[in-house]
Structure I
Amino acid sequence: MNIIAAVIAGLVGTAALSLLMVMAPKMGMPRMAIWDMLGTMFSKEGNTALGWILHFMMGVVFAIVYAVIWNSGIGAATALSGLTFGAVHWLAVGLIMGGMPMMHAGIQAGTVAAPGLYMTRNGGLMAFMGGLVGHLVYGLVVALVYAAL
């Protein structure tokens, strides 16, 4: 396994996902700024810079997990595998969003709205689909960048 390639792939994949998230409201989709959610996780006031750091850190960690799985012989760093991993990643993360109120300072303080399963309380079906598309893009980019390096 090439850890440097996985880190770079994670950074590029997270940047691609973030770009989609920033553009989402301009395309008629709900605001899906996960960095704001992460930035308010530990304090009700929030810290946007911390949110961005955590967002990119998680993107790198997930890319390393993808690379470890590919290296173990499950799938490969291909477009199809990247899309598949992205979809599975979205399924898991969407469920975790439902449990966010239990561990989130901003939600508990009432300064941040709880996202609900698959962020559906923050935009309904559009947020549901936006999350899926974002994770498909992330998985695809991670796979292609990792394979290229």
Structure II
Amino acid sequence: MQEKHGYFLEDLSQGMTSVYAKTITDADITLFAGISGDTNPVHLDASFADQTMFGGRIAHGMLSASFISTVFGTRLPGPGCVYLSQTLRFKAPVKAGETVQARVTIKEIISEKKRVVFDTVCAVGDRVVLEGEATLMVSRREEIMGTTQAAE
């Protein structure tokens, strides 16, 4: 049985892009706080958050950033890639009820090192909420197909 695999290095080209979008719910924020341990009251306590510059509860920045990982692991390059690094610049808050769209775009392919550099952006409508750059390792077809054939 052959394992599902995403794009191989030789299938990728500069400019390729993929997107994942999700509407943030109160439950998402509460669950992320529980999973991450980040219980900052700006995320969980409405009366506290109302007194901040945000004027209400906001989602964790890393919750939005996690959607970038969703794109990488499931779409582009997809299953089998290895996330090596990520820079992030948080630009605007996200509140429950807003839909975050994570977009990754191939900026550079460093074939000899099996590295792919991506521009990463999360936005709510036209408003960029975070941006950055990621580097992933992506397998060549021969590495995976050779391994699969040897196992058969």
Structure III
Amino acid sequence: MLKHVYGGLLACLVVGSALAQGAMPVIELAAGFHRIEAEVAATDQNRQVGLMNRKSMPLQRGMLFVFNHENTHCMWMRNTLLPLSVAFMDAGGTIINIEDMQPQTEDNHCARRPARFALEMNLGWFAQRGIKPGTKLNGIDKAPRPQ
């Protein structure tokens, strides 16, 4: 019994420490049968930092940006070392457009109409899987609310 209590306390301390250090929650999304582990950037600070300064990212991993309002949001690649593709999505998780982005550039890559979400994946991830505008991602309803 005591072992379980200490184990539970240790788990709470580890999770609490990760959250205090700005670790982002991870949710599972799906594009058809393609699984995505998405870190969720739902706070201003997390959205501003995004994937900056990372040197690698697993193939099935990405970052979901949750915006406060639907708008024609734009992304750029300042201090981002990885080439990425970004899919802008409406509130229901349907892809509006997908843009390819080169590392360490300040070009704007924008949603073609108001978007509520953006999902960054490794460059070419969407194209290699035949995922195009009009595709709906499942699991978007599990994303934390923006802060």
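If you line up I, II, III by distance in nm of label points 7 Å out along Cα→Cβ at positions 87 and 111, the top spot, with the largest value, goes to I.
Out of I, II, III, which one gives 2.9 for distance in nm of label points 7 Å out along Cα→Cβ at positions 23 and 119 as computed from the coordinates? Derived from II, not from the others. In this comparison of I, II, III, the computed figure -8500 for helix-only ellipticity at 222 nm (-39500 (n - 2.57) for each DSSP H run of 4 or more, over all residues; to 500) is attributed to II.
Every read-out reported here was derived from the displayed coordinates using simple, explicitly stated rules and does not represent laboratory data. A quick note: this is a predicted structure, and the numbers were derived from the prediction, not measured. Cβ atoms are built from the backbone, for glycine too; each structure is taken alone.
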